[in-house]
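Trainee: Next come the structures, one after another.
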Structure 1
Amino acid sequence: MIEVQDLSRRYGEHHAVRGVNFEVARGEVVGFLGPNGAGKTTTMRILAGSLGATGGRALIGGVDVAEHPRQVKRRLGYLPEHPPVYGNMTVGAYLRFAARIKGVADPKAAALATLQRVGLEGMQGRVVSHLSKGYQQRVGLAQALVHDPEVLVLDEPTSGLDPAQRKEIRELIRALAAGDRTVILSTHVLPEVEQICERVIIIERGRIVAEDTLEALASLKRRVRLQVARPDEALGIALEALEGVARVEVLGEGRYELDASEDVRAAVARAAAPFDLLELQGRERLEDTYLRLTGDGASTGVWSPTQEEQP
């Protein structure tokens with residue numbers, strides 16, 4: 001449903017996006033991850049038709065975004081990081097306005113149906129600027145949905161929300177993604193991706209560095225953590241000798257961590273059994289995979305979601 005072919009965007013001498021290729025199938029929910037400045041927002045804006053590409057092209061349902069922007073926008077809903085709401089309008093008036101400019105045949109009916117879908121029924125008379133940040137985010141999501149699009153492009157949909165508000169929006173997105181609707185979303189909240197998305201695309205310095213299911217990404221480098229009741233130097237030596245083990249680190253209090261090129265859980269369990277194995281975990285977290293592919297996060301600002309992507 002979404003197809004990106006050799007996409008690039010340049011600002012002077014700076015390449016924000018370079019040679020990006022990926023596809024998102026109909027009905028798929030994909031997370032688009034990367035540090036600040038990696039090219040996420042630039043790519044999302046190009047997909048939504050609000051920014052032109054320097055090279056390559058993006059297609060929605062086989063239609064070129066640059067060549068037929070109106071046709072694409074009828075099939076696509078876009079929520080930028082900062083919701084495009086008019087604070088001095090009421091919620092109902094704003095949604096009816098959004099429906100009209102998107103060519104909906106019955107704006108009033110569409111607005112009412114969308115308000116119910118995003119949990120804003122009873123608020124159509126409220127002024128948008130008087131709403132909490134979480135409810136303003138819902139209004140922004142509603143404008144992206146009011147014309148019932150096949151594709152949703154969501155850029156940091158929970159940015160700036162508190163944990164309760166993030167949970168509400170996350171559950172709403174999960175409900176909206178059910179069925180044939182295609183969703184691509186960027187976020188800095190990695191547990192969000194694990195709860196919502198089926199597949200992940202990771203971008204770093206304008207290039208795609210990984211693209212696969214969460215399970216497959218984790219298996220690129222298997223991390224095993226274990227704890228024993230009777231730690232001993234002999235256990236560390238035994239773990240280092242196992243085939244496929246690349247690194248063993250003693251964490252203290254009987255805890256060990258190792259990286260391997262294959263699934264070594266059974267071998268680790270056998271080696272640790274004589275030392276009274278208490279716990280064995282064998283799946284790398286998405287956070288570990290993300291940081292491994294994009295760097296340690298310190299220099300790239302991974303955990304600074306308030307920063308804008310700079311051209």
Structure 2
Amino acid sequence: MIEQKTLSSRAWIEMLLLGCIWGGSFLSIKIALDEINPLTAVAHRTFWAMLVLWVVVLVWRLPIPRKPMIWFSFLVMGLLNNVIPFSLMTWGQLYIESGLTSIFNAATAIFGVIAAALFFADERITPRKAVGVTLGFLGVATAIGLDNFRTFDLRSLAQLAIIGGTISYAIAGVWARKMLGELPPQVAAAGMLTGSTLVTVPLAWVIDGPISLDLEPRTIVAIGYYAIIATAGAYLLYYRVLSMAGSGNLMLVTLLITPVAITLGALVLGESLSTNAYVGFSLLALGMIILDGRVWKRIRN
């Protein structure tokens with residue numbers, strides 16, 4: 001019998017830490033956007049995180065890929081998992097609250113199930129998954145609100161942009177499983193961020209202008225947090241928790257990120273979300289719990 005992964009006290013603590021780190025990234029990005037443009041914010045994120053992860057790869061003496069196809073896969077992965085979602089979500093945060101952004105970000109798990117079912121025979125949609133996905137979609141629609149379906153403005157477009165970012169994350173998961181599954185995760189993350197940086201830095205330079213480090217101290221701190229701690233550091237912690245708890249348990253991190261982001265947005269930025277947002281997140285959380293399956297198994301037993 002295959003031993004099932006369980007959540008030890010240490011795994012719980014590190015998973016809570018990861019949720020807090022990622023939850024804080026929405027606030028730090030929002031703060032950075034007070035001074036820099038979205039593409040420049042993304043360029044900072046990928047560039048500094050890339051440097052940190054390559055230092056880790058070199059210090060740990062991990063094998064560096066040589067095949068051109070792997071580096072092409074890094075570029076595609078960087079586009080799908082960094083450039084597209086980071087850009088869409090960062091731009092979206094110009095017009096909606098950081099807490100609401102985190103709610104839509106939680107839908108990544110829902111879209112991930114659909115993307116996996118489309119491309120992998122061993123991840124088909126079961127009745128339980130169908131219920132979870134349906135509740136997830138209902139939660140997203142509720143968080144957007146009926147008024148936004150009647151009128152279309154920048155706020156509506158920002159919400160759709162962030163949802164588009166979550167879809168890109170989901171497709172990235174499929175690409176990673178197909179093309180990068182055999183690589184050490186630290187190398188895959190460093191390579192992915194290298195591919196991202198090759199796109200984001202020139203793009204930001206052309207559209208936003210030369211990238212300057214002559215910034216307000218709070219902006220530099222914000223960039224340092226979301227690039228070094230919430231991207232490079234979080235990737236390393238993510239894979240550490242993954243090895244201890246397994247992918248099914250790690251999905252619970254998504255449920256921890258949103259409350260942290262909402263709380264920080266309210267305390268630091270004075271943000272307040274509508275009742276629809278909280279109801280929508282509740283439905284989305286219920287959908288993810290059903291997708292996780294353990295509660296259903298306990299009920300059946």
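Trainee: Name the one structure among 1, 2 that relative contact order in percent (Cα under 8 Å, 6 or more apart) of 22 was derived from.
Mentor: This value belongs to structure 1.
Trainee: Matching task: 4, 15, 15, 17, 14, 11, 12, 9, 2 is the computed value of P(r) over Cα pairs in 5 Å bins from 0, in percent, for residues 54-109 alone. Pick the structure from 1, 2.
Mentor: The read-out comes from structure 2.
Trainee: Out of 1, 2, choose the structure whose coordinates give helix-only ellipticity at 222 nm (-39500 (n - 2.57) for each DSSP H run of 4 or more, over all residues; to 500) equal to -9000 when calculated.
Mentor: Comparing all candidates, it corresponds to 1.
Trainee: Between 1, 2, which one scores greatest on distance in nm of label points 7 Å out along Cα→Cβ at positions 38 and 238?
Mentor: Checked 1, 2; max of distance in nm of label points 7 Å out along Cα→Cβ at positions 38 and 238 sits with 1.
Trainee: On to the next question. Out of 1, 2, which has the highest value for mean count of other Cβ atoms within 10 Å over residues 102-109?
Mentor: Max of mean count of other Cβ atoms within 10 Å over residues 102-109: 2.
Trainee: Of structures 1, 2, which gives 0.98 when Cα Rg over 2.2 N^0.38 Å is computed from the coordinates?
Mentor: Attributed to the structure labelled 2.
No lab work stands behind these numbers, since they all come straight from the coordinates. Everything numeric in this text was worked out from a predicted model, so none of it was measured. Cβ atoms are built from the backbone, for glycine too; each structure is taken alone.
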